[in-house]
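Scrolling down, you'll hit the structures one after another.
No lab work stands behind these numbers, since they all come straight from the coordinates. Nothing here was measured: the structure is a model prediction, and the numbers come from that model. Cβ atoms are built from the backbone, for glycine too; each structure is taken alone.
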Structure I
Amino acid sequence: MGTLGRMAIQGSVVVTGGSGFIGRAVVRAFRERGAPVTVVDRIPYPAGDDGVTCVVGELGDAKVREAAVTEETAGIVHLAALTSVLKSVEVPLQTYSDNVAVTQELLELARRHEIGRFVFASTNAVIGDVKTETITVDLPPRPLTPYGATKAACEMLMSGYSGAYGLTTCALRFTNVYGPGMSHKDSFVPRLMRAALAGTGVRVYGDGSQRRDLVHVDDVVRAVLLAFDSGYSGRAIVGAGRSVSVLELVETVRAVTGAELPVEHVEAPAGEMPAVVVDLSASAATIGYRPTVSLADGLATAWKYFLEVEGFVG
């Protein structure tokens, strides 16, 4: 399905963070292709699929990495990371260890075992605050937090390993990912869903005019598969390609759920970005990525999931 056609996978695909929100969806997609998957995570992968092997432990542990990544590995999809921006500010050293040092070690295993494919979950936070300017892959990195800085550092390491050793390394810069499977998350879409279930309201920073790009997990999974297939080394932005205001998001959730969702406006914290607007044209040209899930359709899948998980009937 990539720009060079679907890749025939010989061996197991290692998915780090495979028990997480995006990880579980990525694992399912590779399994639907018939590819065996090795999940590496602190949390065991749900049982029930003989084609999935789970290595439970910390990626900072060499024994865990070496149990997962072997000569039989066909490729690595590296999703595991310390992803909280706020926590990264509190624990910068741990953020470096979890994000940069682990990625370096995985790249080294890929080099040693001659594993050709390495797909990495990055972020547009590597760019920093560009106000309302459109974000492209060619903007210079100016991260404003340890989280963004570590992701930028990983992208540079991947570029170095691609150039020196011929590895195919693709960094996917995700926008705000949402969809089924995120009941444990505390981002804005899950908060809206919980408020709709409970019949309560939501707090909105400032006047709610700030814009965000929300990408459905199905589109993210498609991008991972495209990157894995394409043989492209470099960076690609993965988003919806359409930014909506927070108030427009609230209105769409109201339409999908039928909930009133009263809004309380509160003071925005320092550093609240006015907009996240991304240009996906390079992603289409390099890995063939084009989003397919509309916001209303995507939120409907999330709402159905929350109804089921929380034990409510609509």
Structure II
Amino acid sequence: MPPPLVIKAAAPPQVVLSTNSAPRPKSNGPLVAPVAGFPRPVQTVFEAQLALDRRGISSGSLDGKIGSQTRAAIRAFQHQAKLPETGELDDLTKTNLALDTPPLTNYTVTSNDLARLQPLNPTWLGKSQQTALDYETILELVAEKNHSHPDLVRRLNPGVAWTNVVAGMALRVPDVSTVDDPTNKAAFARISLSDKVLEAFDEETNLLMHFPCSIAQRVEKRPVGELHVAVVAPNPNYTFDPDLFPESPEAKEQPGVKLILPPGPNNPVGTVWIGLDKSGYGIHGTPRPEDVGRTESHGCFRLANWNAERFLKLVWMGMPVDVEP
């Protein structure tokens, strides 16, 4: 068996709160319209988010709320469908954006789901000694598997005691099982630093996928220009380098000693690492998908784990990644 892949980050990937992040928008009415029959046009913000997500146009964690990421996803669809690019869920957009199947389904909790849960150790040393950096709670697992904000899953299941979920329990969740998988590789990707968006295109510049993306907090850490995919690593390990975390107890007690953190969705780079040909830079997942685009990193480009996994299917070694201001 080959040795495990080790991902080395040149800068700390931990979340840094943006100083100018907008507050989360409030809920926007019912999640699902009481309209029978499918396919049919979307009627609510949640239905639009789900219909877009199924097409590879992500507004981030599904939450049923209108905000900047949902408006950006709507604009991407409007551009793709040759509609006026308003970013609003207007009647014309609703008419052109269809739900082919019901938006909700049941997710049955399994014994395997429960068996993989484990607390996340707060220290780097403790994390390195875990068998995996897996989900901590069943709510986290169910939300991420279904591309959702935990608050949305709570809203769909108001009577559930989340500390007492057992195998066999059925939960209501968004139906993301019909998400479109790409049939071909992308020709190139584009990252907009100003819009905090990563998009992938085919050779005719047709949009293939659109994802919210976190970028570096410091302007000098934001590379601009053409980069290329140099490393592709699903489910990666992560190397803790004490030189990058001098304030940590590990760096003070054992300077120079590196630690290997195991894979898992709560790994610092999530479930995917796509290294770029600029030292220390890559596109990767995150332990906090609901924060993508709302917080800032130390340099890398962060996606929700499920979007990083979808993007992984599109990339190839040497693929251009254009980073624009």
If distance in nm of label points 7 Å out along Cα→Cβ at positions 212 and 228 is computed and equals 3.3, the structure in I, II = II
Highest-scoring label, criterion being distance in nm of label points 7 Å out along Cα→Cβ at positions 44 and 268, among I, II = I
Identify the structure, out of I, II, from whose coordinates FRET efficiency 1/(1 + (r/R0)^6) of positions 92 and 276 (r between Cβ atoms, R0 = 30 Å, to 0.05) was calculated to give 0.20.
-> II
If distance in nm of label points 7 Å out along Cα→Cβ at positions 68 and 260 is calculated for I, II, the one returning 4.7 is structure I
Tell me which of I, II gives 19 when you compute relative contact order in percent (Cα under 8 Å, 6 or more apart).
-> I
If you rank structures I, II by mean count of other Cβ atoms within 10 Å over residues 132-139, the highest one is II
Name the one structure among I, II that helix-only ellipticity at 222 nm (-39500 (n - 2.57) for each DSSP H run of 4 or more, over all residues; to 500) of -5500 was derived from.
-> II
